[in-house]
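In the part that follows, the structures are each spelled out as structure tokens.
Values quoted throughout were computed directly from the atomic coordinates according to the rules given, and no laboratory measurement underlies them. Bear in mind that the values here come from a model prediction, so they are computed numbers and not experimental data. Cβ atoms are built from the backbone, for glycine too; each structure is taken alone.
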Structure I
Amino acid sequence: MMLNCEVKTMRKLPALLLACMLCLLSVCPPAGASSPDNGVLVSGDYEYILQDNGTAMITRFTGDTDVVVVPARLDGVPVSSLGEKSFAWRPSLLDVTIPEGITSIGDYAFLYCTGLAAVFLPDTLNEIGRNPFTACSMLSDIIVSEDHPALLWEDGVLFSRQDHRLVTFTAMRPRGPYSVPAGMTTIGASAFYACNNLTELILPDSVTTIGQKAFGLCTSLRSAVLPDSIDFIGASAFYGCRALRSLIIPDSVTSIAEKTFEDCTGLRELLLPGSVRTIGDRAFYNCSALETAELPPRLKVISRSSFAGCRSLVHVTLPGRVTRIENGAFLNCTGLESIDLPVGIRSVGANAFSGCYSLREVSLPPDCTEIGPGAFRSCFALTSFKVPESAEEIPDELFAGCTGLAEVFLPSGIRFIGARAFLACSQLAEVSIPDSVRSIGQQAFLGCRNLRHVSLPDPPADIAPNAFEQCGSLTGLP
């Protein structure tokens, strides 16, 4: 019986040895490669990883040479891919040849290679990510064979045949207008990024998608014609297009993504269709020349900082369905004099109207239950304000620096007055604090130098010792 067990054990040994050898092979790097703990292999100026198909993906180029021929093999392993940002931020790089056998180039692979002038792409390349040549300001020549199965190079522009996408518009094209060829369906992410030579843009009816940052920092772009076929415009699509004066968004668009028009400082007029349901954070941030904003009727939320820094806005009417104004929505809209709010407003975020120096009047509906800290900070022209009946607190710095505020009406349900809530409200002469108030915060009325009379709650509230500091006209407080 014991002999039989020994025979079985001996038969298992070769299988165990084979399994151990396979494990060792799977964790040992190729000959000549060093392997840090993170699994990235190093071979000369290249860092790479092994992929499931046994090929290598270059993840980082560390060299500083001006002419690079990407190796077809690293330590005997065939290279098939250039990873995301793998050659990025190499200003000394002037010329790159990518060999046959490479099948994919990742997103932004050569981002900010500001000296790069020429690139050779092989026929084996069939997958190309978000503009690999973003912000390559000297790039003038992308060498692609005429019968390339996946790519087309035409008039200084690189296209993907497979997904009908405009991939790269080179910054060295002659200054002037550009019409995207018919049949293209997508303007790829960052496709025109920082192309200061583009002055006018015409898109064909075949285009349905504009990718994120597609026209970002095209500082010379004056006008763009968008067809009705477009149904998606990505985040930051027109960011920093400072020469853009006006733009008509087609009815097919239902959402304006975050930062879409941020820093379009020349934008004076924008027509949003009724189909738009959402406007993202900072969508029109610092559009300092924007004079009118007709908002679509289906809008329910004014997002964070969406119109912050729009200094030329004078009057805004919010659609009837809006229920929430988020943090900083109209921050530093210094020219804003009035805003019409619908009765459905329930929430006004922190700093929503802070720095609106010219805002003379604003009326919050009775059912507005939330008002964020600093919502009306430094609204110098505001003279009177009625706090909504449903509000339970005056948050920190709500009216701080409102030097023109002469009267304020506090409802009977208010329980707390926050720190510096009325800081430096120098025109405020009288305040009646309802009996419901339980605490008055630090420096709540600091610097209200014309405040002569305050009606305190009964029973007495917890009042911070410095709540009424520098109120020189006030006498008789306990």
Structure II
Amino acid sequence: MKNLTPFNIDLMFAPDSLVRTMRPVTRTDIYDGVTSNFHEDGLFSITTFGRVGSEERDNNFSFIRLHADVIHPAVFEVLKKLKRLYVDIIMGSAYARWDDEIKDFISSDMLDGQTGFAFFAKHIKDLDPDKRISKKRNMYIDVFNKYKQDCLMHNCLVIPAGLRDLYIDGSGREVQDEINDMYRKLIAISNSINIVGAKTNDPIIDIPRRNLQLTMNEIYNYLKTMLSGKKGLVQAKWGGRKLVNGTRNVISMMNTAADELHGTRAPSVDDTHIGLYQTLKGASPFVIHELKKRFLDEIFINPSSPTTLIDRKTFKLVDVDLKPEVWDKWGTVAGLEKMIEGFSDDTVRNKPIMISGHYLYLVYETNTEYKLFRNINELPDKSYLEKVHPMTYAEFFYLCNPEKYYTFKVLITRYPIDSFNSIYSSNLYLKTTGNAKLKYELGDDWQTHIGFAREYPEHALDAAWLNTVAVNPTKLSALGADKM
């Protein structure tokens, strides 16, 4: 009987010899400037992938230069199964020292140990995990030993554009596969890396290198899920797409009163007041990106490692082991989308954020200023303490980028559409509560203003929230809304 081997499939590392004849994807732009032509170096480039509808577009691959070595996602999964310490070192959340005798990492502390991607990558080719009685563990070790000499990769293949193409749906909106967002994230991170530091395995690029690794893992898992089994996304998703983010609202008339004529908060004839929940729904990709960048990415790093949160009694940082369902709620896009859905309930908006009995952020707030921080020791004086409270859900969503919200343009559509006046473009003015105030954000010195929130929501549990689309009175007649 012929002996069977588990290594009848090889991993693809996309070496330079494989991608030599391919055009790389180097830009996150979809279009070339203000034209409707796909960008030459983007994810939908006609030069790179072929014309829309052509056979080439379904067959031509491209690649992204990572500008730094990362571990092949399949090998990374094996390392995670062999020892949690390995992943913690890569993510910079645990310290260890290298033992030349046993050819393995030994857990240590900050004084005697090292941490980071560069430290782990320096020894990965010499790593020799010890085998035990477990056949499953020994199989993982065999897999690792087979690939450890070549497990670092610096190119990421991009699947043909025809398999993830952008198209226009029945309502005239652009729709595309979510893997494109992962590719864009990969491009943005790789473009930020100092190439000289990457070539020398410099610890200074550990943070972007970790982010590259996590994004590569995300792409790998997405493709793996798409191809897995009869119920995989190849069959389950190929016939349908998710709806583009949108919001449907009750129309109302804008309150045109202003604190100061032509001031920051004074309504313009081109403005439309839209509530926070409606804005979150309509701009959820932006909101989720900003939430992760401003608050979450530095906290929810690795589901297998402790998460740093704030103790309710001492207001100091502590490490907390989160249940998988809790981590998924805060550390994944799907979890944040569900959280936005839950924000439709007015009664939860001004409740403090609680994660496994701990706070996420602290807020110092006065009548005119505010400061976000995570450790009570950051307060410059004890007298500030009486004005500190745990961050609420409303502050979490509104303060992720309170100035950017007011740069959005929207299309206001009144149904049924009976004329050209039923649709018009407008500036979005995010309105939170009836008694919202203009407040300035304090910098790290607790004195300098580094930004502002023009509609900082009030904290009362029974606060009056705007939950409609309030149009300027000059627009009511054209919309037919003055007949109500």
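Which of I, II yields 209 for volume of the Cα convex hull per residue in Å³, as computed? So the calculation was done on II.
One of I, II was used to compute helix-only ellipticity at 222 nm (-39500 (n - 2.57) for each DSSP H run of 4 or more, over all residues; to 500), and the answer was -2000. Which one was it? Value -2000 for helix-only ellipticity at 222 nm (-39500 (n - 2.57) for each DSSP H run of 4 or more, over all residues; to 500) corresponds to I out of I, II. For which of I, II does FRET efficiency 1/(1 + (r/R0)^6) of positions 75 and 179 (r between Cβ atoms, R0 = 30 Å, to 0.05), calculated from the coordinates, equal 0.05? Computing FRET efficiency 1/(1 + (r/R0)^6) of positions 75 and 179 (r between Cβ atoms, R0 = 30 Å, to 0.05) on every structure in I, II gives 0.05 only for I.
Ranked by FRET efficiency 1/(1 + (r/R0)^6) of positions 67 and 219 (r between Cβ atoms, R0 = 35 Å, to 0.05), structures I, II are led by II, which has the greatest value.
Out of I, II, which one gives 13 for relative contact order in percent (Cα under 8 Å, 6 or more apart) as computed from the coordinates? This value belongs to structure II.
Can you tell which of I, II yields 6.3 when distance in nm of label points 7 Å out along Cα→Cβ at positions 43 and 443 is derived from it? Going label by label, the one that fits is I. Any idea which of I, II comes out highest on mean count of other Cβ atoms within 10 Å over residues 131-138? The structure with the largest value is I.
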